[in-house]
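What follows draws every value from the coordinates through simple rules; no lab data is involved. Predicted, not measured: the structure shown is a model, and the values here were computed from it. Cβ atoms are built from the backbone, for glycine too; each structure is taken alone.
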Structure I
Amino acid sequence: MVKFSAETLTYKANKNQIADFFSKIKNLQKIMPSEIEQWEATGNRCSFHIKNLGTMSMEKGFVNPDNEYEFISAADSKVDFTLTFRFQEIDEQVAGAFEIQTEINPFLEMMVKRPLTNFVNILTKNLYEEFIGL
């Protein structure tokens with residue numbers, strides 16, 4: 001598995017606010033990059049198209065409300081991946097970042113490193129901006 005991680009940011013939110021946000025997968029649309037097309041969310045599952053990466057489908061995976069929210073690729077996703085938001089609560093704030101892990105060969109890794117790193121950085125930054133408005 002290859003992992004691409006965003007830089008950690010400190011959010012003006014506590015773990016309960018983070019839990020509220022991740023309780024509905026449709027909330028992820030609020031933090032997706034502007035290049036996302038064909039967004040659909042139902043129940044615990046969503047799908048979307050990213051230019052130059054293709055269509056991705058995911059569903060809620062492992063959840064530890066104290067430090068981790070995981071979304072795993074759905075069976076019909078063209079890419080096998082795990083998207084995770086890891087965090088720790090520090091004095092009523094949260095420090096955290098997204099990461100994505102995928103099984104790819106070294107040639108493809110070179111091709112997707114930049115777009116996937118940008119993707120998790122945008123998610124991390126947009127989540128930060130989502131909590132500024134609270």
Structure II
Amino acid sequence: MDDSLFQLEGRSVLIMGGGQGIDESTARLLARVGCGVAVADINREEAERVAAAVADLGQPSTVIVGDVLDEGQAKNIVKHAEHDLGGLDALVTVVGQASFNSILDMTPKQWDHDHRKNLRHFFFTAREVSRSLIEHRRPAT
């Protein structure tokens with residue numbers, strides 16, 4: 001793969017839920033193409049493991065532990081990432097959970113739980129990163 005295709009070298013990215021799964025793979029890919037990565041996860045050990053892999057690829061990395069479903073913690077995660085990476089250029093988030101029930105069997109409580117887990121964090125973090133991009137006049141990636 002031609003890494004120059006992405007033209008992301010020198011960019012800073014906050015990855016929510018970066019300690020595992022798709023977000024972990026994304027953190028490694030972004031580091032490979034030259035991005036600094038803030039790995040935010042509720043699990044410190046997983047986030048540290050991924051941040052170490054980013055650093056091993058020669059890119060700046062930082063670990064941020066917090067619960068993105070909490071508005072205050074989400075704000076602090078973004079501020080911490082900005083501080084440690086010298087600003088942010090992008091947000092990656094694939095945090096989520098599903099109840100894998102038939103819609104015929106799903107209760108409103110399960111529906112609300114899944115949507116809270118899958119959308120609430122995105123609202124909080126996207127809003128804060130957008131505010132940061134506007135304040136610092138950084139174009140979004």
Structure III
Amino acid sequence: MRSRKPVSRYDSDEMDTCTDGYVSFVLEAIAEAKKSCPDPQVLIEQKLDYSCYVPEGFGTGDCLIVSDNVAIVCNEEGKLEGLEPNRALRDSIGRIYDIIAGTFLVVGLAQEEFASLTDVQLERYKKLYQTPEDYGIIRP
């Protein structure tokens with residue numbers, strides 16, 4: 001069942017574009033997670049504390065995808081906050097459909113807390129994210 005969009009005084013085409021982009025990002029991330037884990041967990045608005053890895057690293061995660069005992073934590077509002085572009089999000093044929101702004105963190109997962117990545121996970125994500133991406137931004 002599809003829910004109806006709530007009415008808000010903050011509605012705008014720009015907000016729709018941002019939220020649609022984020023939904024696409026989450027769906028693509030879930031599809032990617034399913035390649036190595038048949039039943040990833042998708043957690044919405046979770047309180048997080050990863051201060052043991054990043055000083056003052058805590059807050060609410062908008063969407064946390066748990067698969068293969070790994071989580072990727074990012075800030076969905078990075079673009080709205082003016083953070084620098086970091087990684088392109090690509091569809092199944094490699095076309096860019098959105099860009100993550102700001103930093104993100106890849107962590108291993110234990111029972112109910114973050115943990116170190118295994119050597120295999122470390123190599124996989126190091127290979128996936130080791131090459132920085134540059135973006136040209138055109139402003140009106």
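Couple of notes before you dig in:
- Highest-scoring label, criterion being relative contact order in percent (Cα under 8 Å, 6 or more apart), among I, II, III: I
- Identity of the structure behind 0.4 (criterion: distance in nm of label points 7 Å out along Cα→Cβ at positions 68 and 84, calculated), options I, II, III: I
- Among I, II, III, structure where P(r) over Cα pairs in 10 Å bins from 0, in percent, for residues 20-99 alone as derived comes to 19, 56, 22, 2: II
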